[in-house]
Structure 1
């Protein structure tokens, strides 16, 4: 479909209103902050201090209004591009200018107005049920702008960039630790969750015991469960020194992995049980009618039909585990929680922000990879049927 044709009404007026409200409030808040040193008090900088160039922010809301009248695709995507790139330009141009007069150890950081503006743009970009290639082009252009100014050195004194430089190779090591904790936990959750889901599907008495138990475990805060595992694991490691030799002890990654595995079982089990329960009985009857035995029913009918929903359960558990793995630092484990909690301890908001951004990026990338894998493993007929149901 050409860019000039009208856009389908996939963006609600409510999302546009939310975007406008966010942008309006963002104009009243500090746009960035400057610190003379890493731990000194921040000096807030509002949009009026940025001069006439701050008016480029007005392009986005004006184009949104224009789009609501004309409903043209090119207007919509032009507004998204301007909404994403304009605040980045202001940050890249004015940030270095502000720190140049604040001292040799000064740094600058985005502030509330910047983040609220990005939230306003995101509220209309990501609210659509299905994004087009032009939406991804808009995001790609914003990434290109960041890369360009990074190469030019405009972001060298950005707070999170300086914190990343201070961590050095330790940063990549903690990212690796975070991924390792997550993948091991998901692997354990899957190995336990799938067989238990099959058992609960076939044996009602097991179902009546397992689901209430998991419901109770889900009510326990993650940090409390981490703490509860310290004493028994420490006692085991003292009683059996061989366990300590392979890393099983009261503090470290082991209690974190056990706790995360317990939390990950629930979505895998719930989605898998639902997947097997909602298979159309007529399909099973038809399979029996053509002569399939019990083993063939599972291998050729039930498991393929349930697979997409089961994989979505693993996807939910993966995203949940990446976030909860942040707490591993509190019991001596590794991962990106090191940045978050050390930043809190050192009163370094930039370090906390760096950790949170990396966690969000990992979550988004993992979710995208999982979703792509699900689409690749799902039979095409299932995808066509699902898209037809969504359109109806």
Structure 2
């Protein structure tokens, strides 16, 4: 994008509102791994059917990411950001009002569509809210706030459940937060941005890229990465229930102290730490990237994710399984950014189009979790975890054989 003169001004208020929006959607999306086992129990679902909740959240990324980019190119980022937050709020607000699993899944799709609009318009907008040299720092902080939200979500859910409240109340709270965020965005002035014709996302460019071997290779790398990430985190709680016979999503029974009753059980805590360590990995990756370079970091972290997940799946000890899942979260930290940066730097032209294509590849988060559930219905979750392992293996193969440019 080429910003007009006023876009060089620092806008800390709008930047902090973006931090709040990313914190919120990080919590909304990533608490699903704790909610899926509850829904399976409440609605007597198969594991495949339970995995469709993750499908509903993430299929919307594939459906709406490119249209959101096209709209933002033409009418600006403010309507897209505000519309995305409003859609999130509508979806979250409807969840406490419905009872059937199909209706809850439809609400999840609405929430996911809002996140797709917010993130597609929000990522480039962050670069216009401060001096250009601060873009990497601000984008890292934004992703960090998303990770903090993912970490906090299971704790909030555990506190509600421990005090006898239904899990849907959490989404009522998210709806209120979304309403406040939408109002805040509406009251703030967004930078004016002129997008040149060469920088607009065009469907012809995207179709052309679908025939390019590097863009196709990295599209599937992002597809399998997001699928493996979500396909792992979404089933951690159910894995501990089925394999290690640990049940429950909250750590107390309401008669304990507020702190103890709000503390999640080991399965829910593992989900929280999976996302928390992912955020830590992103914030601490700079020295490794500087010393080893992007290619070696991609290789080491992808193999680390594979080994950690194998330990988690096949260890006979509960603590070692938990440590494996948490370590897997840490090793996922830099994979998505390195896949994106390598692919985008390879194409000196059409970078907006390749970015939109790669964001669309997040649809992997919709496909692999229900497939893990389907495999678990037939073979159990230990063997079903081999699907995320295979997906991470594709990323490792790309780190060895991929021809993307990191220079």
Structure 3
């Protein structure tokens, strides 16, 4: 997902980023530039920038800006996917800065190179400490298919924290083939706590069992998170291909109609404009989808009135932007189809999911005049949910 935001840092050259990256924060007019430079270098390809990021892992963590930069450098090395970074990443596993350890485990996973016995032992030793760190290391074992941690991870399937037990169950399913361990994760997809729903979606994606796909896509969590796990299941080798048997399921997921989700009564809104607007901004996606569902059940004049009010106040908020764009399409609100054109043309990366909603809205509203832009996005986009949505919409138009 981070690649979607590279455009935000295009104004920083590689040369200036390297210089800033290793500068003393006290010598910089804006010390925040240090960790922005690390993120910028994640999108570079030169050996010099790679070595700069590796050097940044040794920054003195006593300084806050150095510590954050170190975390960003570790994260950037994962995106670079170069085995030269493995030594410093394994060293980072021993840091006492938990976010750095979590980033290191994730970056080792992204590089996805065969590990030595010593490296496997180092990763296994990191399976201690806080639950967030433990979860990240279990996920690394799962995604890398490492059996070295089996005996310990198997003991965690009954951990009282569902974030730990869920990750352990995903490991047992994917690495040991014990698919029965996934059964408790299915009801967790409808848990009242949003964090538990999100973790279940991630764990089921990691587990690799395609039979859970229909349940996974109905969970009331963000569309991009569900899409990431769903594409793991239908396109595990990342060939940008979806088998014919799964096309309708992935289409349903990306169209993101709250009427297709497994909703709980606790998430539904009354047909009150203030409550709907407040819940569309709620941190729990269940509440967001509940508000969207309530709005879709209202008479069109009332829908338009509420949408106009939200548009005037919250259009720049990318969460509200997405929901408004989606609702215009789902509700076939031709009177506000210009919002769809505006969202489809938006190139800032934080609005990428709004472009997904806009693509499907173009089909729903029969906006044939957007075919040229849909073709352009289909060709240029690196984010699979957006690329695939535009491709499917264009097929429907032809």
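No lab work stands behind these numbers, since they all come straight from the coordinates. All figures in this text were calculated on a predicted structure; none of them were measured in a lab.
Quick look at the numbers
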item	result
If mean projected area of the Cα convex hull in nm² is computed and equals 25.2, the structure in 1, 2, 3	1
Structures 1, 2, 3, by relative contact order in percent (Cα under 8 Å, 6 or more apart): label with the highest value	2
